[in-house]
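Structures for review follow.
Values in this text are rule-based calculations from the coordinates and carry no lab data. Note that the structure is predicted; figures quoted are calculated from it, not measured. Cβ atoms are built from the backbone, for glycine too; each structure is taken alone.
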Structure I
């Protein structure tokens, strides 16, 4: 079996060249993973369409995947992992339990991604998505949760995030 591919999903107003992706992708490559970042800019306000794009990409792969998503990209990663199994999810300030991120506006009571390996990083000072949403998901799924002193973009926490990602990648049974 081929080594897993790391797939980054950027946030709502971001791009595949975001600061987090540019700084974290080399870390995944250094651990021997193939890496790609999907471009969702043409689907800026369409989380469901983004999830469908990611699901299509996963279906095209001939190798397992590790999904890394930030904000809306975190929601997209979970939504895709609810349809197809993945090796792991690494989520940064994921947009969870928000009514405008789900089809029909009905917020789910829980998420059930098809993986046992989930790690979440969220900022205490997040002004966009309450860190409590990540805590709720972490409690339900027994995910690892790291709360750091950062705002929603998490840029000031990149060294801590890199350390969390390194630890996550090393723990994966791949």
Structure II
């Protein structure tokens, strides 16, 4: 009978963890770029330009890449494959463009773990410059959402976003 109580206690504990663990995430960071809004937006809508400021491209500059479609148009897909543990493999598809406002993409990770997220780049005129916000949203599937109790997505991905935005600023302002 004691074994049954222990088993039920463990199951109840796991159910509680699943219920309280986060099921969604939204990470975003912003930076001010001292360039006109149309210039910044036209640069950002070209997914291939991410090679010049992406923190993940910097981690593995020799990753294998493939491109499908016309860059800067909805439906364009950039694929990557890397043996670097923090880069992995996947693809990014350009899902939507709102002139001088936002670029929306869907990112499908294949390795090191399979998942899907939506990413966005927002642009906003601020004085003579442009505020760029880079964001990333998605859902954690149950019961894997329990792992997010021990992993801070905002801190981990946010650090990469900050690095990438600093590099974007350097590229656009040079």
Structure III
């Protein structure tokens, strides 16, 4: 068997295992036969959509940064939910909506996609478009229209992890 083939199998098995773990933690299903079916289906999906070019090589550093990124993302989602809830319950809703342009240092298309989706997952922000290394974000309360300052407020926290994971 060629090294490339072994590597591609490894990547697909890894993706299937991660997806199965997500399923397990989400559903708390301990039934081994269900988990085996989920793993098989996840492997089929990984076989059709994942290549060694689209999925970065799994290293301990990338794995650690991925776990920390998930925790960071959850923290940001909670903070944004509380911020939006505060705005809703105030007698006068303090919003200043608008679209801002931010710049990303991420070179990987999958990294940019995950960045855009992460921004959209946080209430109060919505990724509208990506053009090259620029993202256009609808922001519930535009505090800075300056690209560099808006990038620092919206993108920088996510980017420091995604840059290590995806390059």
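Brief remarks on what is shown
- Structure (I, II, III) behind the derived value 3.9 of distance in nm of label points 7 Å out along Cα→Cβ at positions 66 and 90: III
- With Rg and Dmax of the Cα atoms in Å derived as 18.9, 68, matching label from I, II, III: III
- When helix-only ellipticity at 222 nm (-39500 (n - 2.57) for each DSSP H run of 4 or more, over all residues; to 500) is computed across structures I, II, III, the figure -9500 traces back to II.
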